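**Student:** Structures follow.
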Structure I
Amino acid sequence: MRILLAPMEGLLDFTLRDLLTKVGGIDLCVSEFIRINDTVLPDRRFYRIVPELLNGCHTQSGTPVRVQILGSDPNCMAENAAKVASLGAYGIDINFGCPAPTVNRNRGGAILLKEPELMRKIVEAVRKAVPSNIPVTAKMRLGYDTPIHAMECAEALTDGGAEEIVVHARTKTDGYKPPAYWEWIAKIREITTIPIVANGEIWDIESARRCQEISGCEDIMIGRGAVSNPALALMIRGLRSDPLSWHEMKNLLFEFYLIMEESGDIQNIGGRIKQWYHYLSRQYTQALEEFDYVKRLTNLVDIKESLRTQSLIG
């Protein structure tokens, strides 16, 4: 079994990837998407989103990171894939699943599920542009507003040369509302010849097992579940029986603050800390209690002091 860490724009950036892979249990990360328009992006753009490129495309704990790109022009996608490959990308992943309206209006992400032939052309162009030793993979949803074309989309990605597909078991219009339709992943597996990774609504050991059983996939991808419970991957593997203690979690939160402070990302610290508290409140009653307090804080000094409390780091 492999456990992949999902790409989540505005949430799972390199800082959080670093901390979650430090906790352990993650085999592979996929970066937030890099939007490709009509030009070859400068090196700094790739390094800003995926600074792991400067570390052999691995997190500080040694977990490899695939670089995800998003766009609709096969040639531009191919040129940028070749560029990021030259920077040392561990792998190239193509986004066909983002449900954000601004992305879809600009013909990116899940809107392309309406155009399987274009999906094939994009993957084919990227595969031809990237050295054969660098994997080209894709992430898709079941469809835009219906899953009836899910198999056609998966076949297009396979025909284009994708070496693996992560399937988020919901349509674009489903958003992130439960349930996830894992049975559709099983249908996709029946008609494809490449590895399929199951994704969607994996919050705990039980849901991970049910996802594997229903989808038929051994490999899974976790996202919000890992943010809510950083020990989730270890628990699914049977390497840990319980989540991190709240004391351990406070240490991680404080480390998160310190890393952002050191990087100079001052203006986003408060919002990112509150965002993580929000997700942690699903797992920790303490997080819910502290979030009610922290969300009212506007001074970074006060936020930092609240995190320092009970932390061994400060």
Structure II
Amino acid sequence: MSTPNRTGRFAPSPTGTLHLGNLRTALLAWLYARAQGAELLLRIEDLDRGRVRERFEVEQLADLRAIGVDWDGEPVRQSERTEVYENALRALEEDDALYPCWCTRAEIREASSAPHGPLPEGHYPGTCRRLTAAQRAEREASGRPPALRVDAGAASIAFTDRLHGEQVGVVDDFVVRRNDGAYAYNLAVVVDDGAQAVGEVVRGDDLLDSTPRQLWLARRLGLPDVSFAHVPLVLGGDGARLAKRHGAVTLADRREQGEDAAAVRARLAASVGLCGPDERPSAAELVARFDPRAFAPGPSGPLPGL
């Protein structure tokens, strides 16, 4: 029997400082990989050039190192891989898996809120896939550039998540290239995971619903399936996803409060049951006690003491 590929990755976007929720996800991704003797790769998701700042990347890497998260090899930057994404689009086009979409955001909202067969509410129902030749010619003549969508045919995709168990999702015709020419997240992440031979993705459970899309796309591109562990998010005191508005939520903020990086690591580990509230385990000690098969972090919630 072959050994499963457990190579992991963490993929921050340098559009701001990592908060404690981001850092906990990074720590868990690192623990899953290291506890299984696997590599952890670092990918910089910097395709949103309007929001990306070099100083944020520098800060993010420093914060990861400070809590004990290291990685193998040099970080990969998506902004340097646009040719690879274009090749993937070409392959999809040759496979008759793409079509142009001229829908505005308002039109998409209106279409997605209407009943349309097997697709859940909020999913794109394939409006532009059903255009007549005359309707398509009219949109092409408008001069408005189209986005590119996949023709998924409302495919049903099943997978098993380490923490959420058996999952089934219906895939809508999602965007792979925006109408401004930017490559979409779902395309870039699938292509990169395939190119880097990532075997297991550990990420926040807010991305659980996007997994059927990504598995569908990987299979259409002939890439191997990745396994997933969607971990709980850190929430603010108001029950919303943790954000800077919730107060001292970055590593720099905690340092100003007198809490060093080791204490922050312990706080993050304690919040998912990996140590007691008064312990200060090293990163190596956390690896030694982490069992991916038995890890059960509980639901999303606030960090105690914040």
Structure III
Amino acid sequence: MTGGSRPMLVIGEALVDVLAPPTGARSSRPGGSAANVALGLSRLGHAVRLATRIGDDAPGRQIREHLEHSGVELAKGSVTGAPTSRAVARLAADGSATYEFDLTWNPDPAVVDGAYGSTPVHVHTGSLATALGPGNSLVVTAAKRLRAVATLSYDPNLRPALLSEPERERPGVERMVALSDVVKASSEDLAWLHPGVDPHLIAERWALTGPSLVVLTLGGEGATAFWRHGSYRLPPSPVDVVDTVGAGDAFMAGLLSGLLHTGLLGVGPADTTAAARSRRALRGATASARLPEALGPALTFAARVAALTCSRHGADPPTRRDLG
């Protein structure tokens, strides 16, 4: 695996996705945005630790076996005596999904507050973990502390059914954006968060507030990357869509993997200056309007990972071998 003894750290929810197709029987699969990203990173060859909350019940054991089978390490304390959360993904005829949740996000503070073992090479968080109380405040505090020793990525991956009005959610989202080095958001996220405003304008503005890179995913229309001095439109990857469950998380995992492999994250050995070196590499790569040489391959790789996930049922990201 890449990264040596320094793992990627993912903080956030793991749950069971109950897939409800327009016809046919329901089925259940492990899911949750953070768990999907951790799974995707591990299958792409990275050492990954997931700090989460699952129950010591049948769904929790299903999640645990699924993650550990692909090499994801659960942070100590992630398994609790409370029931495992779940989401019902109702699939439309075109493969798109809408979600209903039975979810609690109240992880053990010791898990979120730093019981991670070795210093991570990179930290990823987002979605319900940074939006849903009571655990969201713990995650934001951990992100602020960990960015001193690691780079940070964030995907808001908003679930309006569990949130309040956009104007109340906006400050928390944009606080996390400003803390982060890499941000990925969907056009649906930004259309909900800023009604009536072109999502491209929001992503472009976010790129001026702190992150070195903001990527706006556009579903079947590809994606657009923004940095302080420029932007790049990534065309869509051809794919026969089975469903879109986990596609955004797969893109996120592919993007982080691509940035690691091209030397824009995880720069140099683990010491007190590791985060600063990686930030300089990212900021330096995006110092002009020209497309950074390493960014194009990372984006293309992310799109391939997401496309292959869309060709499968549920959140089932590919391994590096699957990608050829």
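Bear in mind that the values in this text are calculations on the coordinates, not laboratory data. On a predicted model such as this, the values are computed, not experimentally measured, just so you know. Cβ atoms are built from the backbone, for glycine too; each structure is taken alone.
**Student:** Upon calculation of Cα Rg over 2.2 N^0.38 Å from the atomic coordinates, which of the structures I, II, III produces 0.99?
**Tutor:** I
**Student:** Suppose you compute Rg and Dmax of the Cα atoms in Å, for residues 225-264 alone for every structure in I, II, III: which one lands on 13.8, 44?
**Tutor:** So the calculation was done on II.
**Student:** Can you say which of I, II, III returns 20 when relative contact order in percent (Cα under 8 Å, 6 or more apart) is computed?
**Tutor:** II
**Student:** Could you tell me which structure in I, II, III was used to calculate distance in nm of label points 7 Å out along Cα→Cβ at positions 49 and 73 as 1.5?
**Tutor:** Structure I accounts for this read-out.
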